[in-house]
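Coordinate-derived values only; no laboratory data. Computed from a predicted structure; not experimentally measured. Cβ atoms are built from the backbone, for glycine too; each structure is taken alone.
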Structure I
Amino acid sequence: MDSSSVAIGLAFGGIASCVAECCTIPIDVVKTRLQLQGELGATRAYTGVFDAVRTMARKEGIKALFGGLSPALLRQATYGSMRYGLYTPMKTLLGIPPDMPKDQMPLTLKVVAGAGAGALSSAICNPADLIKVRMQAAGMAGDAVKTRYTSLLHAFTHIIRNEGVLALWSGVGPTCARATVLAAAELPAYDELKYFIQKHRLLGSHSDNGLPLHAVTATGAGFVSALASSPFDVAKSRMLNQPRDPATGKGKLYKSMIDCFIKSVKAEGVLCLWNGFWPNFARIGPRVIIIFIVMEQLKKRFDPEPIDDEPE
């Protein structure tokens, strides 16, 4: 994941994230709908992943599966760019230069670097994430936000006019928490798994720096990050989707991320924190694979000083 400059890392991260988003947006929409259904004891709209797809296609049309694509691409062009592009600079700030041998890099510092990159990028890009969730939830039976946004610009102006500018950063706490946990798990896991497989040649001749290695490593990293971040992802979706009091700017359902956890578990049981886990993993797995494959290919073709991180 290391590049020869911060600008190149940001560009590669943004391009790869947008490509992955276009490929996985239907899974993301289904995941969001499953996370929101049954909220605080409300009637559940879907029995599972396939029922959600069938119901949405029948009642709202295939287009509903691509809800929120515009803000999703905006989010990936900014958040995705910074999350992956800032990982190497964060490691450097913590005393890990890009040319340090992989077996000498402390795992704890890589976790901190990933967490820092995820937290910073998600805080800045929260408005795009909020609009994406709301556009994906629109049309869902019993959804908290009834407004159907016709475009990205309409969503921005409608939210600012009716709820205030600060509403664009509602749910920033769980958004940052989720992004911090996700990046802290995904980025170091990819680093560590890739090095471990290469060092011990667990894939035989496929342990070289190619497609099979990237696919296996990214799948493992995706599962770890999905498992760790799912509770924060559920809380984030629910807090971003909740209606807000225009006078105070406060959410009408949850006061904080902790309040969301408590109320959700009390009303639905602890497993609700992993609502939509499989579509979440089904999205994260392919997304991570696509992102790292695209980034690796971009590095090989366009980075003037590619860094070879394969073990001796």
Structure II
Amino acid sequence: MRHNQKLSPNVAVVELAAVRTFVAVADSGGFQAAGDELGISQQAVSKRIAVLESALGVRLLARTPKGALLSVDGQAFLPHARELLRAEERAMNAVRPGRRALRVDVRNRRTAPATLLHGFYQQHADIELDVVVLPEDNVEAALTAVATGALDATFRGLIDPTAQLAGTGLSCRRVVEDRHQLLVGPRHRLANAVTIAPANLAGHPIWMPGLPVGSEVRSYYDELATAFGLTIDVLGPAFGAEVLLTEIADSPTLANLVGERSQYLWPAHYDLRRIPIVDPTPVYPLWIIWRTDNGHPGLASLLAHLETDYAARKTDNTWLPSWAR
């Protein structure tokens, strides 16, 4: 099969500038008036119409003492010409900064970035959003998507922002420090605690199945376990949040760590408890990453919103991994 076939000699090549000029003449009733509207000379209008008529092989307009009148072919072509111009406008709007949707990767629809983005949308409903979820453990793929323009922004943990973004044309800003809570079922020994310190979690295994080796998420939990003598079990496949919540609800020993702004739903009879961790509070850091030359006005509004939220929520007595201090 040949993919580089040339157009048949009988296929008309129509320029949109000529189509726009034809519509202007039809609407204004004259070549001079159309030229004034388009900011070109009457001679340029005549030339464009002649080129269009030649391409189509029909007469579209006739000059009369009262102005330009549509021929039968001109009347037939006019609605299609208008649709061509509407299609052009839709195509331009699809990629024009501020007119197309702001495309943002939130990593997981249940966690803090999604909650933050929803809060932003509630305050800026005029900004159209396209919410994307890329694999949490594939930072490089997310950075490539932003660098190539497939995404406007992504929320990611960065172990070494300077090295990871060097030469990419990307910028970053830390905008999330999600405070961790302990999630347990009603039969767990810590179920009735109001708060708990990390040091008091030693001896209580924390179940975090499926954490990918080499990811910034795994690095965070490995360092957290070492810092406070915790047992974090990452063995076994991850069957999804619903299965994890079901097993924790029925267990006297299993616990999980969840971000304060992570949103999970479970049946009321599970009676799961979210217990704040304090003295210090472990926080998981996330950066928003965007292309430095991205001019989408919605991105500027999002960055401002995230900076305000971050400043308002930042607290003392927190624990961060070494790569975020």
Structure III
Amino acid sequence: MSDIKRILKEGAIQIGSGGSAGFVEVCIMHPLDLVKTRLQLQSKFMNKNDPKYYKGIFDCFGKMYKQEGMFSFWKGIIPPIIAETPKRAVKFFTFEQYKQFVMFGSPTPTPLTFSLAGFGAGVTEAILVNPFEVVKVTLQANKSKSSEMPSTWAMTRKIVNENGFGLRGLNKGVTATVARNSVFNMIYFGFYHSVKGYLPEFENTYHEFFRKVAIGFVSGSLASCVNIPFDVAKSRIQGPQPVSGQIKYKSTIQSITIVYKEEGLTALYKGLLPKVLRLGPGGAIMLVVYDYSHKYLTEVFA
């Protein structure tokens, strides 16, 4: 009975720590996620003289501020806030469970252990969070003023009423989300925990804090650079199609192929800078908040 209580307590601590990490990260980094999505949705066929065409990150921020208002930077934040707390809770909780599973009785985890566990955690969280991603991307693509924006609930109802819950509705682009998240988490967790184990800890609290932040930043940045073609495909599938009533971007590989053929290799890396600027520090925030929250909750419930 004591073992069951210990397992349940540890699971609750992992979920609480992961949820806290997700909530803090999304509130701070959401504007960069929005800019990343806006840039990814632009194709080379768009009119570059259009006042809502963005030349880069700062141009996008400037035009959004002038045309849509300050609060436009947090368009679509409700779905990730609703999703990120349980999503990150699921991410970190399932990572720990997969890690135990893929150790196969080995006394210590290896870099491969961390990578496989991260891959599994990414697949799990992607399946759970994809409906929220569809609503978020749809809201982020809307270039109306914040005061004219439909609510999250209204947009969700619109998507369901028009296309249902399936692969053309709330689960549109699920394979792209799975590919994006699994690749990201495989590198993210694999790199962070492997490097953290090799680099010696500092006795000084501040030095140790910045050691974890630095490793987390590199982990998030590296994972972002590798998985971004899947992210571009996801944005194209889930966002507005170029011609109303026609579905151009249907599946992950098909979308990547179309973008590559029509717009070139660099188009598959659209939004990379805001993505790295978000998930580099965002990745550090999540891992550090998780580590310290886990330590704090463990001491509280010891």
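Remarks
- When helix-only ellipticity at 222 nm (-39500 (n - 2.57) for each DSSP H run of 4 or more, over all residues; to 500) is computed for each of I, II, III, the one that comes out at -25500 is III.
- Identity of the structure behind 3.4 (criterion: distance in nm of label points 7 Å out along Cα→Cβ at positions 58 and 74, calculated), options I, II, III: I
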